[in-house]
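Colleague: Okay, got some structures for you below.
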Structure 1
Amino acid sequence: MTIQQIRYFLVLAKELHFWNTAEKVFISQSSLSRQIQALEDELQIQLFERDKRNVKLTNAGKFLQEQWIEKINEFDQIIRQAKKIDDGKAGTISITYPGSITYDFLPKFLEVLNNNIPELKLELTEPTDENHEKLLLSFETDIAFSRDKIKNANIDSLKLYSEPICLVVPKNHRLLKNNIAEIENEKFIISGLHQTTFFASLLRTWFSKNRIEPKIIIESDFGGMILNLVSKGLGISILPLSFKSALIENIEFIELEETIDLYINWRQNELNNAIKKVIELAEGIRER
């Protein structure tokens, strides 16, 4: 029994006329008769009562017609979905990202994905240890946005953009008018400098270069929390300019000379077409 035989049966069950059915399915009447007979022989069920003038469904035929219409529709839907997955137009992919792109780049990028691949399901994760390399190689994520290029022979990376890092201070703060070198005695709300993340390393380098021993009163890896604490005057921070898009009241951003990059990373020789499409769209954003 084949899917094609079931399709022939369903058309004949609707038309109840061999000649009309043969025309609809683009085969000869004799070929149609042989296919239906072969189906009946395999099932050992009479599906039609037929004479020289009339064709009628048997009760067993009516039952199979009702069941098979539903199953064939489900089967066709599965095949359509499989084709979309094969074309990279559907499926599920996982994306990891640093919190610093939450307010600016990531929403814009997700909008691009939704406009171009609307049936693609996305699983978003912000890993606290930022070990994107491990997540990619263990297939726990498919696309990793990171602030540094992952240097692994099995991972490809593409730089998307650079942006300044900024002092984040409450509005009307004295640093807005004075030399930022006068921050020695300021209270800082920043990521823990002991961490192994790229941003923590960048902060250590910046403080060392400027010969500043920061007075850290609160350590946090969550930019949204840091912004709210700065807005309440509890201290100042250093964050990428992207956080300005959070539009938190009562804070100002002072751009520093240091910049930070954003990379998109993926497994080399990726076979998943949906992942390939996401990378292509990221490249398009980069080119613009």
Structure 2
Amino acid sequence: MFSFEEYVTPRDLREALQAVGALPTDGKVIAGATDVLPYAREGRGGDVHYSIVVDLSRVREFQGYELDGNRVRLNANVAFQAFLTDPVLREHLPCMPYCAIWFADDQVREQATLAGNIANASPAADGVPPLLALNADVELASLQSGEIRRRTIPIGQFILGPGRTAMRPGELISAVICESMRGYGGSFQKVGQRRSLVISRVSAVALVKTNAVGNVFEDVRLALGGVGPVPVRLHDIETMLIGQPITRKLVAEASVMPAERVASRSRVAYRRRVVTGFVEAALEDALVACGAPVPSAEQREAAHV
């Protein structure tokens, strides 16, 4: 059962920060509430009761997004469904539609915010590996001496471990700021115990840009989730690929390398097998998305001989 004594809905950032700054230890901050409500309804948390709930869904500054040069500012209440339905976001963040389609179902995607997903800091969080590949920064806001202050921190430094982030008391995530990947091909791979509402055991994301004729890797971004306490960016494999002619054999060779990154305590051998296949599939799908030819089954087989 989920219950509370007071429910606060601030309308602007200052009100929100004031409410969070005064939040007692038994209070709770929510946005989409897509984690809190199932936790209470399914009984996993027993009787979930908070003295105060601060609902951020109506904060003006947290709505929508902005483009600024080669950066995309996603304000804190951007929900996963936007990555499927908004053509601008689909163009500039080409891995996010593939991430979003795997994220829960239509109803949950309409409510679940990207900021909330990363604030939970789950090792299985779908939103974090794409943000690593997008070189995202997390913008944090707080009240200091009555003034609103902001600081930014790279997503890779924001997630410290399962359920742990670099967010300080009194701070809120105000935005996630990503590089525009317009012109790149994007991909997201994921596996879990079921197809619908699946929680990741392993996920992989790829962003690829080729040269004008489509036969050389001009830029590559790769990241993995679910393989350890925090998602990881595969910088060394990116470096190996960038500037090289695109061949099925090279993609196959690159896909084997991340298997040793698996640091999970459970089903390590399984995760290593999945990682190899997912990195290969993510690279190939991203290449197809940016106009490279689709590999045949024979080519894939030959690459592994």
Structure 3
Amino acid sequence: MDKGALQGLLRERRALIAPEEYGLTRPSRQGRRAPGLTQAQMDQLLHRAYGTYNRLETGSYPNPPEELLRDVARILAFNEHDWTLLWLYTLHRDPPTCLHPRSGTEVRGAWQDVVEGMSHVAYITDQSWRLVTYNRAFADIFPGRRVPSNTMRWMLLEPEAREILMGWSEYWLPMVLPQLRAGIAALPGDETLLAIEKDVLADPEAGPLYESGGHSYIHPDGDERPLNHTLLGPGWVSLCTAEPLSSPRARLMIMVFRPGKERRHAGPSILRAT
């Protein structure tokens, strides 16, 4: 536990919250009064015993439960960056889930400029694989540049995908299905993913493989797979995946396409700092 950093984070954010926002009043006793909520008021809002919040802020609460951290973050109006810091300072690891449900559905507007400025195929999907933004190179993959609204649904269920994603049953389906399963495990109430799962289970080819459990696989980063490009013909794509840090579970996908029947690697398989 990084006690100094934790105390600084919580004190700073607590000072920004006026008690009046929660129907409380500022202490009336004489003497210096720090701005914002008091520690006692935090206990009151948290519905915890007196002194609970003080133990957390001073770093005297070993292994605080997620429920307490989430309640503190909610009261202090944390964003996802604050939420991550809270976990790093208290438990030295990233949070297991987002703080705000909407975080995985929104991406900062600057990412559109990033995606449009790339020469390789590039696009961003949200936590439910709904398409957020993409560049022209991505649209060129599809006949008539008719891009799908949800890339997960398209990859698993659209007949067109089984032509464009060459070797669909060998190179794509076994790798994409576990991504769907992992997505639902992380977001069990996601209506978009549950609807895709329902249709996958009804599919005569995808359904049995999905029910069997398939591969242990949750992301395509670093893969190379065959693809039949609508304009450029057959080739291979190298898949690179990243996550906008302010939008947990959203994903940036970059596909480096190389035409030709033979699989090719652009460089060393592993890069390291020198």
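Bear in mind these aren't lab numbers, they're just calculated from the coordinates by the rules spelled out. Keep in mind the model is a prediction, meaning the values are calculated, not measured. Cβ atoms are built from the backbone, for glycine too; each structure is taken alone.
Colleague: Which structure, out of 1, 2, 3, was Cα Rg over 2.2 N^0.38 Å calculated from, if the result is 1.28?
Modeller: 3
Colleague: Another question about this same structure. For helix-only ellipticity at 222 nm (-39500 (n - 2.57) for each DSSP H run of 4 or more, over all residues; to 500), the calculated result is -8500, so let me know which of 1, 2, 3 that is.
Modeller: The value was obtained from structure 2.
Colleague: Separate question: With distance in nm of label points 7 Å out along Cα→Cβ at positions 139 and 227 computed per structure, which member of 1, 2, 3 shows the largest figure?
Modeller: By distance in nm of label points 7 Å out along Cα→Cβ at positions 139 and 227, the leading structure of 1, 2, 3 is 1.
Colleague: Oh, and also: Please state which of the structures 1, 2, 3 yields 6.3 when distance in nm of label points 7 Å out along Cα→Cβ at positions 75 and 259 is computed from it.
Modeller: Of the structures listed, the value fits 3.
Colleague: To test your reading of the models, identify which of 1, 2, 3 gives 2.9 for distance in nm of label points 7 Å out along Cα→Cβ at positions 35 and 187 when calculated.
Modeller: Here the read-out was taken from 2.
Colleague: Percent of Cα pairs over 21 Å apart, for residues 91-210 alone was computed and gave 46; which structure, 1, 2, 3, did it come from?
Modeller: Here the read-out was taken from 3.
Colleague: Out of 1, 2, 3, choose the structure whose coordinates give distance in nm of label points 7 Å out along Cα→Cβ at positions 171 and 243 equal to 1.8 when calculated.
Modeller: 1
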